[in-house]
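Structures follow.
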Structure I
């Protein structure tokens, strides 16, 4: 079957408050429009893509969509006018499409499953409107007061893509009058053809409308490792800010908190920053005997400056001695307090090395840590 995708992209996106078309804004280095077009370009069921654009942005859009087989059609003053222009363009082709899928350019996160389901539904029923069931209580309001409660089981919120048999949709758009006001294509089809068929959408298929919608939440992982040898003539070691009785202390320029050091390196790694040796060099007298929990707080401040927050950290301690299990709860609390997370988001385990290697011989302690950060 000959199936075209139409993507209205001629709006100014005034509610987003940007100085240019919101579809040309970048999301993690890729424009919204390119992400949207890419989704359809990857689908084997789509024959070609038509994008409705403003005349002043034609060259910018052409650059954004380089590499895609997309036809650019002049957009109109409204979304409805833009879609009508695209349908007229398709009707003039030597071989007009059998079906057309119309999708908001500002919905860049649609999945291949949604596209496939739209195609399957429109081929079976002649129409296919992406929709989600309403899960919240819905009401009618008058002058700021609830006037009536609606039956939630019958309510849906509509998304795109919306698919239709081309011929009846084209004919329906030709019947639109000046008194008509439509927010999407299902309204046109419902008024001039028939009630459209719904199919299940996805929550991820959101429409980017306001500036805050463009703030992508991303995640980063990091790994850190550290080792310290026994050798100091003192009767304790420090792990996670907890002073633990020990036959010998750990050799270090700071307090030798090998757990905090590994966690710091994991956090810095996730943030793409240099390791603790760069930030707190052991050649600097300022860090002689330094409290590693205080240094961890400084690493946390570096993350905050970059808009990063800690989701969780996890660390595995390898030590033949001393016995660490009685102190793990306090270690978790100390680290959680510094990183401003709940204690359940700090994982610490401790085990021996079964007598193998330098750890098994009781010559030192090693820690491997991981961290997950979130940015928005």
Structure II
């Protein structure tokens, strides 16, 4: 039994934040029915770096976050499709959508309407800025939120700033926040029998992730300083040059700093008044770094990683994404499942990364072709083959 076995989720979402949320519910065992428009479905089906996959409406962006789901198509601008959705809502536990605020109301399918069909329904709306407020109706993509949240302003250094994060972090975190909120609502409903509306904003979701940086300003009154790859909480803590590349060192504790000084053969730095004490060492990091790098450049990154780790100093290589995905630790943790999809071959897809003792979550089904389960789901609702055929002819599905 999976943790969410028996939970039915209607996924009306597109692109990233919503599909990422429902992916995690699906990996936990929920039955996720992805409701897509009949023409071309989720926009992510056309996004990716493999043109032939895009042409099949199975772009890599779609493949990344839609495993373990069923796909049906509904033209929600038609009366018949709205009736079908309401029938689905009657047996659903959760509805998730990430349209701009007001879209579902204009369709006549917003939370008050769906709640009439199922008073215990949990309805999660994901948007850039939330359902209310002065910016609620503005369009938003991940990079817009990165800019408005302050994320881009704290990245980089004096030479390269503002700087976006190299993956859509706001969309991703917004999806995780939505999945978390849905689970909380399910738990509350389990105890009370009461469903509820959940309003998740990407802007709200990302800002707490800057907690330490934000606290320095909100509580300490100090704005962030652009430090590139250095860690503002300690020194030496950041990226350093070695003989054959770079190394991450995070000597955040005093004993770790002292171990670093011994390992590189500079024990005298431990008593140097510029570096002996933590806060003074942070102020003088620009003097400390070249002293350390002069020694670090004598040996390879692998050599230093081994030496530092042996003394309890956190240190590691800086891998390419390709190297990281192929690392032995990642393989050991079963981060991926290889699953066959007819026409595309073997697909490596991420499993649920939390390792549950009793209810582990794995990819069990490949991402669905557009509308692959429409007939199946409508049959489960009691529609006949003839009715389904008529829906198709009329453009309802």
Self-check item: For -8500 (helix-only ellipticity at 222 nm (-39500 (n - 2.57) for each DSSP H run of 4 or more, over all residues; to 500), calculated) the corresponding structure among I, II
Solution: I
Quiz item: Out of I, II, which one gives 9.6 for mean count of other Cβ atoms within 10 Å over residues 145-152 as computed from the coordinates?
Solution: I
Quiz item: If you work out distance in nm of label points 7 Å out along Cα→Cβ at positions 153 and 353 for I, II, which one comes out largest?
Solution: I
Self-check item: Answer label among I, II for the case where relative contact order in percent (Cα under 8 Å, 6 or more apart), calculated from the coordinates, equals 14
Solution: I
Quiz item: Looking at structures I, II, which one was FRET efficiency 1/(1 + (r/R0)^6) of positions 33 and 49 (r between Cβ atoms, R0 = 35 Å, to 0.05) calculated from, given that it came out as 0.75?
Solution: II
Self-check item: Highest-scoring label, criterion being mean count of other Cβ atoms within 10 Å over residues 1-8, among I, II
Solution: I
Self-check item: Structure responsible for 0.15, with FRET efficiency 1/(1 + (r/R0)^6) of positions 265 and 321 (r between Cβ atoms, R0 = 25 Å, to 0.05) calculated and labels I, II on offer
Solution: II
Quiz item: Thinking only about Kirkwood radius over Cα pairs in Å, which of I, II has the largest value?
Solution: I
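Each reported figure results from applying straightforward, stated rules to the coordinates on display, with no laboratory input. In this text the structure is predicted, and so the values were computed from the model without any measurement. Cβ atoms are built from the backbone, for glycine too; each structure is taken alone.
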